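Engineer: What follows is a set of structures for review.
Throughout, read-outs are computed from the coordinates displayed, never taken from laboratory work. The structure displayed is predicted, hence computed values, not measured ones. Cβ atoms are built from the backbone, for glycine too; each structure is taken alone.
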Structure I
Amino acid sequence: MKYFWPNTYLIAIFNYLGRAAIDIVNNLGAATIFFSKAFLMIFRPKQVQPIIQQIFYIGAKSTGIVMMVGLFTGMVLGLQLYHALAEYGSEGTLGSSIGLSLVRELGPVLTAIMITARAGSAMTAEIGIMRISEQIDALYTMRIDPLRYLISPKIGASIISFPLLTAFFDIIGLIGGYFTGVVLLGLNSSAYIYRIQYSVEMSDITGGFIKAIVFAVIVSTICCYNGYFTHMRSDSYGAKSVSLSTTSAVVMSCVMILVSDYIVTSFLM
């Protein structure tokens, strides 16, 4: 019968934590190099048309879901904040509350999550299937750089699409708040619009766009990276590795959106 001393368990725990830390650092460094190479290739010749095609797929086709979520987010904010502010006789500040909430936080965050769910998962699955079916190896054989051909247009299109969709989300959200506060609850229309104009400053709008660009870089890098290196997963192979990579990419993107949102907000405050 074997006996394990407490230091044996401590060694096992530190061994596990050390391996996890090394894996995180390795993946972070590899993803940074991956993004840097792909980003620099955005400015190569003949990249305009592929980027426009990806803007249509990532941005234009996500407009409907983003606007619908923005509308109902603004309506819910109007309903909740109106009753909360009415208890203190401050329902006139509803426009300020909705405007700042949408422009500073909810607009860029919810837009990024919606695009991740719709386009990010598709990017990971598409690149992952190309990897396991050896189509990426075929590109190497034809002397076509996969980063330039597959990854750079997606990153460039994401950097352009995220801020634009964030602007749509903010505008539709303000309309939804107007519908709830003014049309349904009887708030003065001029007071609602005036409060938005008075409280929302250009720095708030710029901060929201900065967050959208940061989220675009994070989501496109994580999704493309997971799909590109699907074949290197140690927990599965083949079609299952694509599904696991897609799930991992979406979860990691959503978590990193929230983490980076806190970090960027701390710098902008």
Structure II
Amino acid sequence: MSSFKDSFSKQSDIYVKYRPHYPVELYEFLSTLTPQHKLAWDCGSGNGQAAIGVAAFYDQVIATDPSKQQIKNAMPHEKVIYKVETAEQSSLENDSVDLITIANAVHWFDHDLFYKEVNRVLKKDGIIAAWCYGVPFISPEIDMLVKQYHDNVLGDYWQEPNRLVEKEYTTLPFPFEEMESPPFFAEKKMSLKDFIGFLNTWSATQRYIETNHSNPTEILQAHLLPLWGNLETEMKLYWKIVLKIGRVPFLNRRIIEHLNNE
């Protein structure tokens, strides 16, 4: 089993409250790519929001996360079963999953081990879909300050997996037959108070706080306040969703079938 670096348990409660939701059109699109809709696996499920979105289109969803605290704070749903498991070693059966989703998490995985698990559990016509989002768009003036906060204030506190997100998964290992998709965006109305809460869900913000014993969002809030209006005024935020979709290559599938029949 791979070692698990927990960067999110301590902020799991605010993670549930402040992270944006993904559009239903994303889940609907993914559902059109699988001939069957019996079982989906949401890896690195966190608070379970993607698992619940997928559940609208699949009979059952297994949602796994190695963080007990994240699973504890996950949103209950009659079609979702939550399990504390790593993505690299699940309890799923061979050839059992129609759709695998990984929302803003695959960059944290041990890719070699995880993709081996994907090959094991995914059905012949199954799909894997991994997506992420970066810094939101709000307004040109606000965006500039947030970018400075992201790049300069937090620059040294981002970990190597975060760089995969910064590069929009262009350097993410993804050994599957890739499929194209339409563009998708997440959006959410937030007050400045909520937005600061969102920034506190960033792992780099938490690492900064641990190292310096101070919260850098307090200074940023002071700079944003004149542009935002006040702490309670709501503005609409947009996140570009970077989506990678694929199928297990035919040769890989033949090898797996041979090994499973031995």
Structure III
Amino acid sequence: MLQTLGRTSLAVVGELGDFALFAGQSFSSAVGSRKLGRRIVRALYEQGVRCLPVILIVGLFTGLVLGLQGYYVLNRYGSTSVLGELVALTLVRELGPVLAALMLVGQAGSALAAELGIQRNSEQIAALETMGASPHAYLVAPRLIAAALSFPIQTAFFSLVGIWGGFLSGSLLLPLSGGVYWSSVHLAVRSPDVRECFLKAVVFGLLTTAICAHNGYNTHRRSRATGARAVSASTTRAVVLSSIAVLAADYLITSLLVGT
């Protein structure tokens, strides 16, 4: 049992060290990279524009559910006037960054892991190394920069659409005055709440993109299977680890910033 525990601990530490080196090399390789802007624009399209419909739909229904459930809970205590505060703060501080990141992981992150896994299996990454080009600079660095830019924007759209969804539930479907709802939202949301939202979005974007890229890049080392099965295994692993990392990072950031 002790030997198993020791081997597992060493494997986890080694995996974390390998991930840290991969992320550091990807960031540093962006300096002086040729045609970086063009690759960033393409990554922004893949991680931003193509994911926007999912963000808007999920954000709307999240706000609708929050408004509906929140109204009936607050109605028990005669406090329906703070429904806007409940919906806005829940979305801006917690659900907006977390759910937006999970949706982006499911669409853009899984696609990134699968793409790099296929490029690894087809030896395209090895070909870049043979030609003296840095695969980190060409394949990973633009995605990391695009994630730092697109995740906050996507999170802002998610939160705004969710707040409108709460308004639809509380004021159009339920008997709450729209003026009371928006007044509560206006009084509740402050600059520290918005800063926390964007901070979480940037951290989640960099963390999940690095995890997905790392798993796809090392497909040949992550599974005993080969070919399509290896890509499938690395993609599944990337999505699961990224989702866990989002929740863990959310707790850590919230515990540091709560009350500020």
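Engineer: Using distance in nm of label points 7 Å out along Cα→Cβ at positions 230 and 246, single out the structure from I, II, III with the greatest value.
Structural biologist: Looking at the calculated values, the largest one is II.
Engineer: One of I, II, III was used to compute mean count of other Cβ atoms within 10 Å over residues 86-93, and the result was 24.8. Which label is that?
Structural biologist: Answer by label: III.
Engineer: As an exercise: Kirkwood radius over Cα pairs in Å, calculated from one structure in I, II, III, equals 20.7. Which structure is it?
Structural biologist: The read-out was computed on structure I.
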